Structure P
Amino acid sequence: MINRRIFSLGLGSTLLAACSTGSSTNTPASRMQAVPNAGWDAWVAGFKGRAAAQGISQTTINTAFRGAGYLPDVIERDRNQVEFKRSLEDYLAIAASDERIETGKKMLVRHAGTLSQIEAKYGVDKEVIVAVWGLESRYGARRGDVPVVSAVSTLAYDGRRGAFFEKQLVAALKIIQDGDTTPANMTGSWAGAMGHTQFIPTSYLAYAVDFTGDGRRDIWSEDPTDSLASTAAYLSRAGWVRGQPWGGEVGTVSGTPAAVLQPQKPGPRIAVFRNFQVIKRYNNSDSYAIGVGHLSDRIAGGPPFQVSFGPDATGLTLEDRKDLQRRLTSAGYDTQGADGVIGNNTKSAISAYQRASGLPVTGEPSVALLRSLGG
C-alpha cells in the first residue's frame, strides 16, 4: 500500500507546527507566490514529454501548466522542516484538545446521516473517520491553498526527492484529465496533500471514492462527503476490522490486545489492537494513531485517560502550564492560547514578562515563574 505520508514529517510534526500555541514558524500558504525561474521552465519542458508518454493528453498538460510556476517558499518549507520531539502528553493536548473534541462532536451530529452510510459500507467507525478529519485539517478549516501542480512540480524540479514528486505530478495531471477537478481548484498543502483528509495525488488515484454519486471524487469541495468516504475506503482496504476497537487505556477495553504501549512514563498504558496498526498506515506514527484513537473515543463521549502524566521536567503539570499561559495573557503577554504546550509563542511571552519584571530572561517556564504571576 502506498504510504501517503512518506514525503513529509507526518502529523506528529505538522499538527503541532500548525496548531500549537507554541509554534509560529509556518508561513501562511496564501503568501506563496510564483516567481520566474529558467531552470524550472526547462525542467517542465522536458517533463511534458515524459507525461505524454504516460498517457497525459497535450490538452491536459497545457491546461495544467497554464498559470503554474516555481514556488520558492515551497523549497524553503522543504529545507527547513523541523523534527518536533514532543511528549505524548503535549501531542494529545493539541490532538484531543477541548476545542477539537467539541467541534468533532458537532461534526458527528451535523453529518450523522452521511457518516452512518459510510460506516455501514466500509465498516470503519464514524468517530474514527471524524477524528482523522479533525487531525488532518481541523475539520476542513486548514485544507491548504497552495496550487498543487505548482507545488509538486517545484519539488520535482528541485531534485531532492525528484522521482517521488514527479510521480505525484503525473498523478495530479491524471486527476485533472479524469475530470475530478480543475487545475485552479486543485489546491492543498505545500507538499501536495489535498482535501479535508489530506490525500497526496497517488493515494487519491488509488483510494478516493465518489460517495455522492455526482461522477467526481471531489475531496476539495466544502462538502466533506467524498473526503470522509475516501478515508474510510483507505482504512478499510488497509485491513480495518469491523467492530474491533483501536485500543484504549489498559483496564478500559475488552479482549486480548496485540500489544501494550507506554510511550511516556509516567503516563497511561495503552492496549492496542489490529486497528491501531491500520491507523498507522494512514500516518506511520504511534502518537498519531493514539491521537486519532483517543480523539475518536472522546468524540464518542468517552473519558480522558485516567492515569496522569505527572509534572514535566520543570515541575509543572499540564494544568499548571495552561494556567501559566492564561496568566501571562491576562498580564498582557499573549501566548496565543492556553493548551499547555510550551512553544515559540509562549516562550516569547515568558521572555517579555521576565524582561519587563527585571528577571533573568530565559524564556523557560518554571514553578517560580508561575508563582510570580500569582499562581
Structure Q
Amino acid sequence: MALRYDTATTPPPSFAEGGNMRQKVRATGLDPNYWYAVEFAHRIQPGQVLEVVFWKRSIALFRASNGELHAIENRCAHRQLKLTLGSVEGCRLVCLYHGWSYDGEGRVAAIPHPLFGKTMPELRVASFPVRVRYGLVWLFPGDPALAEGRALPEIPELEGPGRWACRPLSFTWSAHHSMIIDNVSDFTHAHLHRKYRPFGDARLLRCETVGDNVHVSYDTEVGRGRISGLFVDHRRIDTNHMELCYQYPYQWSNTDDAIKHWLFVLPIDEHRTRMFFLFYFKSFQIPFTRIPIPRGAMDWVLRIANRWLIAPLLDQDRSAVEAEQNAYAQHWTAPIAELNPAVRAFQEVTVRKWQAYLDSLDAPSDAARRVPSPSASSQAK
C-alpha cells in the first residue's frame, strides 16, 4: 500500500529519499567542480570582503590592498566566527574577535595576542581558486586541483574591441535552481509574459541530450513586444527560431547569431538561488528605421532596456518560480503532469550529475588506492 503523507507538516524528501524525478531534482545541489559566477567584479573593491554562499557553504571573498582577489572558507579556525565580520588589512583578512589574520591561501599568518609559551601553530581554512572574466568574479568551490582543467564558458562576443553590448543583471530568487532552469528553457509559458511578448507560439523542434548538455530548438516569434520589437530589425534577423542549451551547469540561447544570452546560477540552498543574466546583442536599430544604433550608444540603450523591459519581464518569472517553490512544499506528492520533454531532459542531467558527484565523494582517492592495505602488507611479508 502506498504511503500517505501530511504534506502540510512533512517537508519534501531529501535527494536520497526522493521517489521520483521531480522530488530528486528539487533536492539536488550542483557539482562544485565547475566555475560559478558569484559577484560583479566592480562590487568588491580593495579592502572589501563579501560573503558568498555556494550550496550552504559560506565563503569569504575579499580583495587585498594590491587588488588581488581571494576566496577562503568563511570561518575562523579559532572560534569559528565568520571572517566576513572582520576586515581586510593589507593583503590579509582579519577576524573580528581575536585579530587572527589569514592570507589568500587560508593560512593563519599572524596571531596578535600571547600564545603562552607556545610557538605559532600551523592552522588554515580552505581556499578556493578565483578568476575575473566578463566583468564577473568566478569561483571554483570544488577540488582546487581540478580548477585548471575546467574551462570557463567561452563568450567571444563579449571580448575584444568589437564586443557586443551587454549589461549583466543579477537577482536572488527564493526558488531551487532547477526550477529556474526549467523556466528559462521551457517556452510553453508565454501566457505569463503576454504583456511583454518576449516569445510566442513556440513549437518544440529538437530536444537532444549530448553528454552533459541538453540542446533544444524552438520555432517561436522572438522580440515581438510593442516596444522591444521596434529595436529589432526583423527583416535582417530571423526572429522566428531560437536555439537553447542547458550546458550543465550553465544555460544559453541564440537567435540567428544576433541575439544571445547566458544564465549562470549560483545555488545557495534548496530554496534560494542567485542568478547572473548576460543578454547581449549584435546591434539594435533606431525605431521606425533600418539605421543601426551607434555602438557607443548601445550600452546606454541596454541600461534603459534592463530597467524598463528586461527586469520587469524577469520579475514575472520570479513571481512564478517562487510560487512554484511554495506550491512544491505543499504538493510534493502530487502526480507529475509535465508535457514538455525538454524539462524532463534538464532534470535528468541535473540528477545524474549530482549523483555522480556524491558517488565521487564515496570513492577512494587515487592516493588511497596506491596505499596497500594491512592485509596486503602482511601477505607481502
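Read-outs throughout are calculated quantities, based only on the coordinates presented, and are distinct from any laboratory measurement. Note that the structure is a prediction, hence the values are computed from the model and not measured. Cβ atoms are built from the backbone, for glycine too; each structure is taken alone.
Tell me which structure, out of P, Q, gives 47, 28, 22 once Cα extents along the principal axes in Å, for residues 212-307 alone is calculated.
This figure was derived from Q.
Determine which structure produced the value -15000 for helix-only ellipticity at 222 nm (-39500 (n - 2.57) for each DSSP H run of 4 or more, over all residues; to 500), calculated from the coordinates; the candidates are P, Q.
P
Work out which structure the value 11.2 belongs to, where mean count of other Cβ atoms within 10 Å over residues 156-163 was derived from one of P, Q.
Comparing all candidates, it corresponds to Q.
Which structure, out of P, Q, was semi-axes √(5λ) of the Cα gyration tensor in Å, for residues 100-179 alone derived from, given a value of 39, 17, 14?
Here the read-out was taken from Q.
If Rg and Dmax of the Cα atoms in Å is computed to be 24.2, 88, which of P, Q is the source?
Here the read-out was taken from Q.
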